[in-house]
Structure I
Amino acid sequence: MKTKKVAIVGASGYSGEVLVQLLLNHPHAELVAVTSRQNAGQTLAQVFPKFASHPKSKTIRFSEPNAEALAKQAEVVFLALPHGVAAEFAVPLLAAGCVVIDLSADFRLKSPEIYKEFYAHDHPAPELLKKAVYGLPEFYRAEIKKSLLIASPGCYPTSILLPTIPLLKAGLIQSQGIIADSLSGVSGAGRKAEIDYLFCECNESVRPYGLPKHRHLSEIEEQLSLAAKTQVTIQFTPHLIPVNRGILTTLYLNPTGKASAETITACYAKAYANEPFVRLLEGKALPDTKNVVGTNVCEIAWRLDPRTGRLIVMSAEDNLVKGASGQAVQSLNILSGWPETSGLV
């Protein structure tokens, strides 16, 4: 099976670190370059001692990010950069013939106006928005396979979209009145030194944030609207919890007259029975972050509440794997024609 040379821009963050781990051990991808301004010149082993036993960890050195140089080294480039910065690299890399898999929010939306509304600045490359494919493999597999620019979804959106899209498409829930409560580990904020994320601030603490208009709402509502074929507006409350990794989401949904235990079970089975990274829980089992951390799996379970008439759906995922780097590698596998599980199980 043909291998591909891959590079990571912004490899020193949490998502970048997970990308390094996955790609170093990938059976078909060859990691050839990693960039980080603050770590330029250092080897992978120096920056990430956990990889020191890997033979390439002492030969691959971090470099300053340079699109022209990367295009000469790699066929596929992952961008693990903040929004607004990623597009600056995507433009020249695409022009040089590279495939770009972007983990930022820069290409997840189709509308530059909505991007500006949620991210408070003009989009750096609006001409590319229509060319980008939303990298949620379970629903855009065919498009990913043909794409040169893949916008990997956010962690919260993945935990909400996977449980909700099949129900909307099947007409089993109403498109209005959707409420999502999500709890995320601290790594979701990225590797940065800010008071809110210091140990003493996060430990023994649970708090909401990003209310009432978290940035991820933009892509969540866009994707749900596409599934429902009507405008969808949801209530979303994210919370920070004192764990390193993992997201647990609880959705409160209004079922339609078509919804029953049988139709909901059949809907999820049709959508996910053959999906390698969605695990439908049965019986009394409920999603638990300890069962998904370190994996590319999203767990889903649901309950119909006869007292309130609501459908409660829960999901759990690792925000750095299925919510970020693992899902990006899943897209790499799809576009390369490799087994979708390569390097991820």
Structure II
Amino acid sequence: MAKDNKIYFTPGPSELYPTVATYMAEALDRKILTISHRSKAFQEIYAHATQGLKQLLNLPDNYQILFLSSATETWERILQNCVTSTSFHAVNGSFSKRFYEFSGELGLTGIKAEVPFGESFTANSLTIPAEVEAICLTHNETSSGASMPVSEINKVRAKHKDALIFVDAVSSLPFPEFDYSKIDSVFFSVQKCFGLPAGLGVWILNERCIEKAKAKAAKHSTGTYHTVDSMLSKAIVNQTPETPNVLNIFLLSKVVEDMNKIGAKVLRESTERKAKLIYDYLETSSNFEIFVQDETQRSKTTIVANTKLSPSEVNKTLAPFDMAVGSGYGNYKEKQIRIANFPAHSEVHVEKLVSTLKTQIG
């Protein structure tokens, strides 16, 4: 098979972080793939990953970090562990809608507010019943490129102090600078902004979530090996209940270490600059049109454009220049392109992409 030199601007799986190949070689050399998840070596890897994430995200001490198989699994664990009756879901795309659907499939009552594809929410646009136990918001809807600003997420807490607030940041962390006093939980997958292979979800939750999970478990079944209590009992000794994705946890620990050397502030500033380059180009393009109309709700990490050309034609044009973008999602697969703007995409990469699109497509 020929070597693939493409830079993947796909929204996940996406371009690997530049140092991943080196750390893969290190993992093989150190036989990381064969160590026991009950060994001291694994405990050190787990601790390095969680400590690094706490530093990068500026997490308060009352937050715990749990490793799961994916963000999709996290939806289920949130509902199974932290909701006894009713959850509220702000639906603005395919993934937030699927989270909402999980509620009914688990025998719970899901209430939704829904806006058209390509739009997001403000705090004032949400009417949330007082009885809901969990408010599920999406910071960055990967399918549509619509984002709910952190400032608006913060305002939801001011109106709803008792409900637990869960934030899907699957395709945006570590870009958003969350105020963790305003939310109870956030989660992501590593194959997007962290530039790693798929197969690892990260669930960050505070003591309010943990107490709710304990209260529910005292009266109802909350699952089996991946209950909050089961996962926490192992997390406190830097382990997991099951044999986990040891390789990905190791890679995450190393990439997060690299990111901490750069600093979250620098990563955010770079993301802003790259997003501006892409959006500025799209505004003047004769073949693309920015999909999210409200500028305040445009994602900085997953940029979506309507296209006059099919995504396959766009990628055929980009192929000789060793680049690829993502197609639209679902019903928009042939009508849109999605451009990932993750830390693995350097400013040089983005400049090359924009320049190529300008000259080859217009």
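Odds and ends about this structure:
- Here the criterion is mean count of other Cβ atoms within 10 Å over residues 241-248, and among I, II the highest value is seen for I.
- When helix-only ellipticity at 222 nm (-39500 (n - 2.57) for each DSSP H run of 4 or more, over all residues; to 500) is computed for each of I, II, the one that comes out at -12500 is II.
- For distance in nm of label points 7 Å out along Cα→Cβ at positions 73 and 265 computed as 5.3, the structure of I, II it came from: I
- Source structure (of I, II) for relative contact order in percent (Cα under 8 Å, 6 or more apart), computed value 17: I
- Top of I, II by distance in nm of label points 7 Å out along Cα→Cβ at positions 49 and 217, largest first: I
- Structure from which 150 was derived, volume of the Cα convex hull per residue in Å³, for residues 209-288 alone, options I, II: I
- Structure responsible for 35, 22, 18, with Cα extents along the principal axes in Å, for residues 281-328 alone calculated and labels I, II on offer: II
Laboratory data are not the source of any read-out in this text; all were calculated from the coordinates shown. This is a predicted model, so every value here is computed, not measured. Cβ atoms are built from the backbone, for glycine too; each structure is taken alone.
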